[in-house]
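Computed from the coordinates by the stated procedures, all read-outs in this text should not be read as laboratory data. This structure is a prediction, so every number in the text was calculated from the model and none was measured. Cβ atoms are built from the backbone, for glycine too; each structure is taken alone.
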Structure P
Amino acid sequence: MSNRRMMGDLMRQAQALQEKMAKLQEEAGRKTVEGSAGGGMVTVIATGRQEILSVKLDPEIVKAQDQEMLQDLIVAGVNDALKKAQAIMAEEMKGVTGGLGLNIPGLF
């Protein structure tokens, strides 16, 4: 096999992988995960693309007027949701990369 043909094959494979990645990211944008903190006092909904859709606060935590605790719980809830979103993407990536464990910068 010539080098030119090998390069052409590699380019086609790279293009196919790029197309699969674009489809994966589009599908991940439609999936949602729910993160929470404080026993459900803060609930965060995020997409598989790690975009926060909503933050819900239990009225009791708002009534407590403990701003520092509320801020900490929001951060914890967001981090929980993002961790779950990353797990979705990692699982989907296994299918695209054949389980090779490729770490593609900027994807997660």
Structure Q
Amino acid sequence: MNLISEPGAGALILRVQEERIDAAVAIQFKDRLRELTAGGEGPVILDLSQVTFVDSSGLGAIVGAMKLLAPSRPLELAAMTPNVARVFRLTRMDSVFRIHATAPETALHVRAAG
């Protein structure tokens, strides 16, 4: 599971660099997220802009990650593609997570763009 960790303003940003979070990668996703968030503080924002498909196992992995981090580190979601947003809406998980329309910028993105 390819997750990139970037420090943001007051939050840790995890950018998912995969098209799918499904049964094939759900356990790897949770393990990698646990590894990247160990020992930190503050919110974690999961950038889902590259993810086009989430199945029930993937949804379970994201919810499991939220429970793993809570209550000291809220898991927030950002930049959902339409198909992924639909899954969260249909399962009413959109009322459980704080969801951002776009992913936050970081110093790494500002440098790369400039």
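Say we calculate distance in nm of label points 7 Å out along Cα→Cβ at positions 3 and 91 for every structure; which of P, Q gives the highest result?
Once distance in nm of label points 7 Å out along Cα→Cβ at positions 3 and 91 is tallied for P, Q, the winner is P.
One of P, Q was used to compute mean count of other Cβ atoms within 10 Å over residues 11-18, and the answer was 10.5. Which one was it?
P
To which of P, Q does the computed value -11000 (helix-only ellipticity at 222 nm (-39500 (n - 2.57) for each DSSP H run of 4 or more, over all residues; to 500)) belong?
Q
Quick check on the output: 42, 11, 9 is semi-axes √(5λ) of the Cα gyration tensor in Å, derived from one of P, Q. Which one produced it?
P
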